[in-house]
Structure I
Amino acid sequence: MWKFEIYQDSAWEYRFRLKASNGMVIFNSEGYSSIDGCENWISSVKKNSQNIERHTPLRYSWGRFGFQLTAVNWQSIWRSEIYQSLEWLQRGVDSIMKNAITEDILIL
């Protein structure tokens, strides 16, 4: 099961990460001054990840692919890892759409 983890970094800022079932970190956030800031951004990730139009494909000059998840105002929420092919890119988008709606939020 995927989960969001909220934690405090060495600069005393709150951050969150989205972890896959295998423990792989899918996404690390920027720093926030409060847990509420993290929770608001997690809500945005969950909501926007369910809309295929919010997953903007990216093509890098070296022949690799990625995608950017955007909010309603087209502000970037995060960028994906880099994929070797369009097939793997689509698998990544499908996985985010399926799993980022997890209700599992752990505060460390």
Structure II
Amino acid sequence: MESKIDKKEAIRKFKEQKPLLGAYAVRCTRSGRVWVGASRNLNATKNGIWSSLRANGYIDKPLQAEWNAYGGEAFQYEILETLDGDLHPMAIADLLKQTRKRWAEQLSASPLL
């Protein structure tokens, strides 16, 4: 059993972690279709997307339609690239847009917001 000190230390370390910035892909294994996005927090993005898709409320209608047609088991979330977390805050948005565009072109994928 963990002591209170160990738990507090684990919580502190978790809170100090910087979120992963970068590009990701959502793939439908049944249709072969790929969507690419970029995020300031790659770890939280999958949960947000999957939650919206399960609730039938995702903003990208073609992705939602395929999710409804094939079910969640036909989808994969893949981190394509991580970016340096020590970027200037003003540069992050532009860099994420460029990264998403590059990956969408490279994979012939649909871009996500």
(message) I have 15.0, 46 for Rg and Dmax of the Cα atoms in Å, for residues 7-70 alone, calculated from one of the structures I, II. Which structure is it?
(response) II
(message) Quick check on the output: 37 is relative contact order in percent (Cα under 8 Å, 6 or more apart), derived from one of I, II. Which one produced it?
(response) II
(request) Determine which structure produced the value -8500 for helix-only ellipticity at 222 nm (-39500 (n - 2.57) for each DSSP H run of 4 or more, over all residues; to 500), calculated from the coordinates; the candidates are I, II. (result) I
(request) Name the one structure among I, II that FRET efficiency 1/(1 + (r/R0)^6) of positions 23 and 39 (r between Cβ atoms, R0 = 25 Å, to 0.05) of 1.00 was derived from. (result) II
(request) Using semi-axes √(5λ) of the Cα gyration tensor in Å as the calculated read-out, with 24, 14, 14 as its value, let me know the right label among I, II. (result) I
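Throughout, read-outs are computed from the coordinates displayed, never taken from laboratory work. Computed from a predicted model, the values in this text were never measured in an experiment. Cβ atoms are built from the backbone, for glycine too; each structure is taken alone.
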